[in-house]
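Take a look at the structures listed below.
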Structure 1
Amino acid sequence: MRTRALITPLALLAVLGTAACGESGSSGSSGGGGTEASGDACAPVAGDQLVRLEDDKNLQTVDNVIPAVSQEAAAADPNLVTTLNTVSAVLTTDDLVELNDQVDNQRRGAEEVAREYVEEQGLGEGVSGGSGEVRVGGANFTESQVLAHVYARVLAAAGYQATVQSVGNREAYLPALQRNEIQVFPEYVGTVTEFLEGDDQTAVASSDLDATVEALTGLAAENQLVFGEPAEAADQNAFAITQELSDQLGGVTTLSELAEACGDGSLVLGAVSECPTRPFCQPGLEKTYGLTFASVEDLDLGAPTNEALKQGVVSLGLVLSTDPALAAG
């Protein structure tokens, strides 16, 4: 799965495919915002199924999937971007959760899962006009590999001779895309915008998708790249609770509903070690949603946080929005 650090997507570039900051399995308690728990309405409740809560006040930076194409290839054949946009038109976050689950948990091959998805969604229908070879890059984590094969399948249906080429991290594959050594890559709006902007002291990406895509479009022109349309599908920081806690609280599905139900300060948050100081984590949850915490447990992103939720160690956990642990049971 794709992992990330907090604040800006740029911070995750060196750790794609690895765990987030902190030692695996570490757990500790840090300040919970200065509010002592006065009840237990939102104390941790164990359960097997995790529920991602909607970020209904747009705390997180957008990171929607978007096709990246070399400027040279897009100029030679505008149909290339048009064909890739057909994937963006249907791809959802729930789709990515399911696709990741099939590969990571059900142990199926990324190419097979991609082929099945293209067939089920009818993505090979109505596309045409393609010719010539197209190399689609895929990074070394499940989601990128699946998306690369989805792109390649749709391009092949349109008439291109499309192949998938495994590549390294963004520092390696983006120059290859700029040089037209690969022609297509499944990117993420916020992450690639911050990478191209290059200054980690400023934040160009935001929770506003249109504004971030506009900034990305300008940066793309300066970097020999072209981007297609963003999908609804987004792989970004998110927060989850167990289905059992959601049910106990009346079926909460958004962070605002959680805040309304959990005013007694009994929530226990599980997140990476940077969370208490990062604006998109504890401070953001407190300021944007008015959430308060009994404690904040220091947990790695991914399996450690997911297991802490399932075992009833924490009430609310930092997750990635396309984590296969969020797949319906």
Structure 2
Amino acid sequence: MTGKTFLVTGGAGFIGSHLCDTLISEGHTVISVDNFNDFYNPSIKRKNIASILNNKRFKLFETDIRNKNELDRIFQEYSINVVIHIAAMAGVRPSIEQPLLYEEVNVKGTLNVLQCMQEHHVKNLVFASSSSVYGNSERVPFQENDCLDPVISPYAATKKASEEFCRVYHHLFHINMVLLRFFTVYGPRQRPDLAIHKFTRLIMEGKPIPFYGDGTTKRDYAYIDDIIHGVLASVNFIMEGKNIFEIFNLSGNRAVTLKEMVERIEAVSGKKANLNVLPMQPGDVVQTRADISKAEKMLGFHPDTSFEQGIAHFLKWYKENHMGKTIRK
């Protein structure tokens, strides 16, 4: 697969910017849509894409996926082969505070993307979903064909609804679709509000860490390079078939407790964490653990980065980019 044109929504964010870098390096043209909102400091996103901003095969549109007129203009101007839809309001706890905003961006925004694809005859979509759609399922590891438990946050509800709209547009308009349920993604450029980034900053600054629960909650962490490989494998998969609708889990294939995560950052940084132990937060799931056998079989997906290696890579990046700098909103 060479010389394709991709539309990447959320292309200046953590995952999106890594994806744009890789697509550009492989000779593709990338149209990036990002609204640079203030969920966290927008200058971080601008830094994410600084190295490709002047590349002739990269085009940035500073617009919002809620603005269908602007999306229409982009679809009219470019002959798009594949849409990779990553843009969303993210985070469980903020979604509890702003559910209407999350519904508007994540559901209406996704519908705008789907409708533009239908109207402009773009037939290939890779959609970034989330492990949050599994709720507090007691069946572990989570499998793509599980009957989804009730979700427990507005964020999870918006991702579940978006998956259903994707299914409808596939059924009605025969758009090829791969839905990727990302488990907790980390690595260089990770959003500053996420646990590994936030905990690292607080440990390095000698400040208390908000530590929710008894430390036994588990997350299946996925290193960014492995996630990008999974997305690219999905693109290859979707371009080689017809009438495709598939859902895949992408994860690091290992559940790590909150306590283990803190201990690993301590070990790599050489600093001791100061824990501020707090009750579990509403909307937080007890554990996530993916069955990735379907992605292994159909996509050839294999996570290569161990959690220990990933934390070491992240700490190296953090020290090079953020020591002594303000990264908060």
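Computed values, structure above
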quantity: Computed 6, 26, 37, 24, 7, 1 for P(r) over Cα pairs in 10 Å bins from 0, in percent - originating structure among 1, 2; calculated: 2
quantity: Top of 1, 2 by relative contact order in percent (Cα under 8 Å, 6 or more apart), largest first; calculated: 1
quantity: Comparison of 1, 2 - label where Cα Rg over 2.2 N^0.38 Å, for residues 147-210 alone is highest; calculated: 2
quantity: Highest-scoring label, criterion being distance in nm of label points 7 Å out along Cα→Cβ at positions 123 and 139, among 1, 2; calculated: 2
quantity: Which entry (1, 2) yields the derived value 3.2 for distance in nm of label points 7 Å out along Cα→Cβ at positions 107 and 155; calculated: 1
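Bear in mind these aren't lab numbers, they're just calculated from the coordinates by the rules spelled out. Note that this is a predicted model, so its numbers are computed, not measured. Cβ atoms are built from the backbone, for glycine too; each structure is taken alone.
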